[in-house]
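The following blocks contain the structures, represented as structure tokens.
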Structure I
Amino acid sequence: MHKILFVCLGNICRSPSAEAVFATKAKHARLSVIVDSAGTGDWHVGEAPYGPMQAAAKLRAYDLSPLRARQFTVEDFSGFDLIVAMDEANLRDIERLRPTGNDTPVKLMMSYAPQTRVTAVPDPYYTRDFDEALDLIEVASDGLLAELQA
């Protein structure tokens with residue numbers, strides 16, 4: 001069973017969406033996974049995903065309502081087989097916490113969709129483009145799923 005953690009800045013838009021999208025796709029593919037999400041910052045700990053992000057996801061049949069924000073911790077390196085960052089800044093913040101000797105892979109979400117030539121999932125909290133974020137997360141989730149099934 002694969003244990004995957006999706007990470008963004010506040011854990012209220014991109015990473016909870018990635019958690020829900022990937023969990024749904026894995027379930028449909030009958031792939032056994034454990035998924036979670038976290039943020040590198042602590043501003044929203046305990047909060048539900050951002051309302052407009054939930055609404056956009058719901059239109060695509062993804063339910064973010066049960067999810068609650070949490071902060072990424074050093075223990076996540078030993079708790080997951082793969083850590084997936086939404087952008088380069090998140091990846092750097094994660095790597096700063098990496099324990100010596102730990103080799104848990106940390107990859108960019110969009111590395112699973114090289115055909116897009118996009119390197120990061122833009123933060124819709126700031127861009128207001130929730131559909132763009134979901135489009136990119138869906139494409140990258142398909143790529144991640146294919147890699148895990150290979």
Structure II
Amino acid sequence: MGKVTAELMERRRRLLRQMLAAIEQGAAKRLKAKEEEIEKMANLNWALQERIQSLCVENQIWRDLAQSSEATANSLRTNLEQVMDAQSNVGEQQRCEDSCHSREEKKVCKNCGGDEPSVLLLPCRHLCVCAACGPVVRLCPVCRFPHNGAVHVNLSH
């Protein structure tokens with residue numbers, strides 16, 4: 001019986017070794033699969049981080065372009081408003097000149113009604129105020145346009 005027991009014990013050890021080897025082999029396969037999965041995830045993570053950085057740079061480029069375009073649009077809007085204002089002023093001056101030249105007017109100061117006009121207002125170019133009123137008036141009495149200069153005119157009759 002001693003031999004049978006020894007034989008059984010030996011078989012039992014072999015079976016345990018085989019089971020242990022099979023368990024170790026299965027665990028090693030699973031461990032290797034998990035390591036490969038971790039490596040894939042690390043590569044994917046790296047690729048995603050690179051893409052995020054690329055998108056951040058692209059975002060900044062688009063933001064700068066939008067700000068530049070907005071500044072250009074504002075500048076163009078301002079220029080357009082200035083041109084429209086200037087065009088309006090020119091049209092107003094032209095209408096005023098046309099109305100002044102189309103009718104015969106008395107040769108008296110349009111501000112005080114006294115002396116003969118001798119001061120030419122600029123930029124509307126109305127010869128409409130006397131020497132006494134020239135330095136006092138701020139708006140042309142004919143077209144109500146603010147003047148930015150005046151010229152004393154010596155008229156010879």
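None of the figures in this text is laboratory data; all of them are computed from the coordinates on show. Keep in mind that this is a model prediction, so the values were computed, not measured. Cβ atoms are built from the backbone, for glycine too; each structure is taken alone.
Things worth noting here:
- Comparison of I, II by FRET efficiency 1/(1 + (r/R0)^6) of positions 50 and 74 (r between Cβ atoms, R0 = 30 Å, to 0.05) - largest value held by: I
- Among candidates I, II, the computation of log10 I(q)/I(0) by the Debye sum over Cα atoms at q = 0.10, 0.11, 0.20 Å⁻¹ that gave -0.70, -0.74, -1.18 used structure II.
- Computed 18.9 for mean count of other Cβ atoms within 10 Å over residues 122-129 - originating structure among I, II: II
- Label whose coordinates, when helix-only ellipticity at 222 nm (-39500 (n - 2.57) for each DSSP H run of 4 or more, over all residues; to 500) is calculated, return -25000 (choices I, II): II
- When mean count of other Cβ atoms within 10 Å over residues 18-25 is computed for each of I, II, the largest belongs to: I
- Each of the structures I, II was assessed by relative contact order in percent (Cα under 8 Å, 6 or more apart); the largest value belongs to I.
- Among I, II, structure where distance in nm of label points 7 Å out along Cα→Cβ at positions 2 and 114 as derived comes to 15.7: II
- Structures I, II were compared on FRET efficiency 1/(1 + (r/R0)^6) of positions 26 and 130 (r between Cβ atoms, R0 = 35 Å, to 0.05), and the highest value belongs to I.
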